[in-house]
Structure P
Amino acid sequence: MDFFLNIIRSACLAKAGYRFLDKTERSFQGALYSFLNGAFHTTHGTWASAETDSGIGRTDIVMEGQYNDQSAVYIFELKVDKPALYALEQIHSKDYSIQYDLCHKKVFIGLKYDPVKLNIAEAAIEVHQRDKQHAFQVMPPKNFAVNATGYFQEVG
């Protein structure tokens with residue numbers, strides 16, 4: 001996952017630059033949505049949607065696709081200057097994933113956007129995957145932060 005986060009950081013947001021990004025979540029969401037939809041739709045047969053309605057809220061970005069003949073969904077929640085774990089908690093508290101319970105794998109991704117550097121600064125990722133009995137197994141969340149050299153790495 002740190003490789004994926006570094007791609008978003010360098011190939012998407014760093015190249016968008018200050019002319020296209022500002023300090024708002026909306027700007028961050030627009031750039032990330034465009035990147036994910038363009039990069040992954042054409043190469044991996046996935047599709048992204050933004051502001052998808054759920055029972056009690058709207059997800060920021062959802063990416064759906066088939067991987068190894070298994071359905072997968074990636075739910076992104078974006079926050080400006082709030083911890084990535086806070087974003088992950090929102091995915092849970094608003095039941096954003098319930099409409100994807102038929103998928104084989106659900107990946108929750110909380111991202112913290114730094115409005116000064118106009119890029120992501122931390123991430124929290126939690127994977128829910130079906131076992132042989134078709135029950136979801138929840139992996140402990142993994143936390144990622146940008147290190148001193150400017151790359152994402154897993155932390156504590």
Structure Q
Amino acid sequence: MLEIERKYKAKNTTFLNETKISFKINQGYLNSSAERTVRVRTKDNKGFITIKGKSNSSGTTRFEWEKEIPFDEAIELLKLCEDYIIEKTRHIVIYENKTFEIDVFEGKNSGLIIVEVELENENEKIKLPEWIGDEVTSDEKYYNSFISNHPFCNW
């Protein structure tokens with residue numbers, strides 16, 4: 001399956017007034033190479049394993065495969081992950097019929113807020129909420145796999 005998305009920094013936290021649902025995520029990487037990443041995630045009381053391929057040149061499109069796994073197995077796999085486990089709260093906002101996923105990072109990445117929106121195709125034009133800041137889609141520094149090895153507190 002192909003994932004097509006754009007990433008942005010949030011200008012502020014006014015999106016909290018529009019949030020439909022929020023949940024905690026902990027995630028780590030079993031492999032964070034440039035060619036592929038293997039991620040383990042817990043979301044509330046569910047576990048997931050995800051494999052992502054290398055992004056295209058614009059950073060918007062890449063292969064993504066994800067399966068739900070037992071929560072206790074995800075907890076055990078997180079113990080095998082590289083360097084830092086990412087802790088964040090994800091907020092879901094629906095704006096102009098698009099789902100915006102806003103990750104408010106915690107721990108060593110506190111202060112970082114990244115917004116993702118999935119697209120139908122790379123050229124899809126969408127209207128952005130006023131709280132959206134600079135686009136960082138092609139900046140690998142904002143990939144979670146990078147953040148897991150280079151926490152925001154060290155930037």
Structure R
Amino acid sequence: MRLRTVEDVFAHAAAEGVDLRIDGTEVQVRRPRAGRPGRKAFVSGKKKQNTIKTTTFSDHQGRTLFSGVTRPGRMHDQTALRTEGIAEQFHQHPTVRAQVDDGYRGLANKFPEQISAPAKKPAKGTCDGDQRAWREAKRRQSEPFRIRYKAA
């Protein structure tokens with residue numbers, strides 16, 4: 001089975017009852033040649049390198065279902081959501097559930113019953129117990145991703 005569009009991914013998830021995992025992936029690329037318009041758009045603020053990003057959809061077992069269109073590394077994950085129409089798909093498929101990382105917190109706030117995101121990081125002055133609980137919750141959320149990459 002081939003999923004070629006975001007619409008196909010959401011239709012598959014709704015029909016099969018698959019919980020999605022959505023994450024942005026950055027890949028380092030060669031620097032665009034001089035004089036090219038938009039050359040600075042490829043410099044990622046996170047990695048401080050020239051990168052391209054894709055939004056990747058996987059199932060609850062970590063198998064990649066679809067990698068979205070590539071975009072310059074400077075674009076934030078939230079901007080990519082708007083341009084790729086992912087929020088509209090959650091409106092059209094209210095039974096689809098997803099887990100996301102911190103970059104998609106706005107989407108999780110918009111669809112709290114469908115999307116699960118890790119809790120916000122506690123403030124610097126909070127007790128060690130809160131900090132440990134936050135780290136443990138974040139680790140549990142990302143564990144299937146680590147298992148997939150470790151096995152590969």
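Please treat every number below as a calculation from the coordinates, not as lab data. As the structure is a prediction and not an experimental result, all values here were calculated from the model. Cβ atoms are built from the backbone, for glycine too; each structure is taken alone.
For this structure, a couple of remarks:
- Calculated for structures P, Q, R, distance in nm of label points 7 Å out along Cα→Cβ at positions 30 and 62 is largest in R.
- Ranked by distance in nm of label points 7 Å out along Cα→Cβ at positions 6 and 22, structures P, Q, R are led by P, which has the greatest value.
- Relative contact order in percent (Cα under 8 Å, 6 or more apart) - highest-scoring structure of P, Q, R: Q
- Computed -11000 for helix-only ellipticity at 222 nm (-39500 (n - 2.57) for each DSSP H run of 4 or more, over all residues; to 500) - originating structure among P, Q, R: R
- Rg and Dmax of the Cα atoms in Å, for residues 46-109 alone from the coordinates reads 12.5, 38; which among P, Q, R: R
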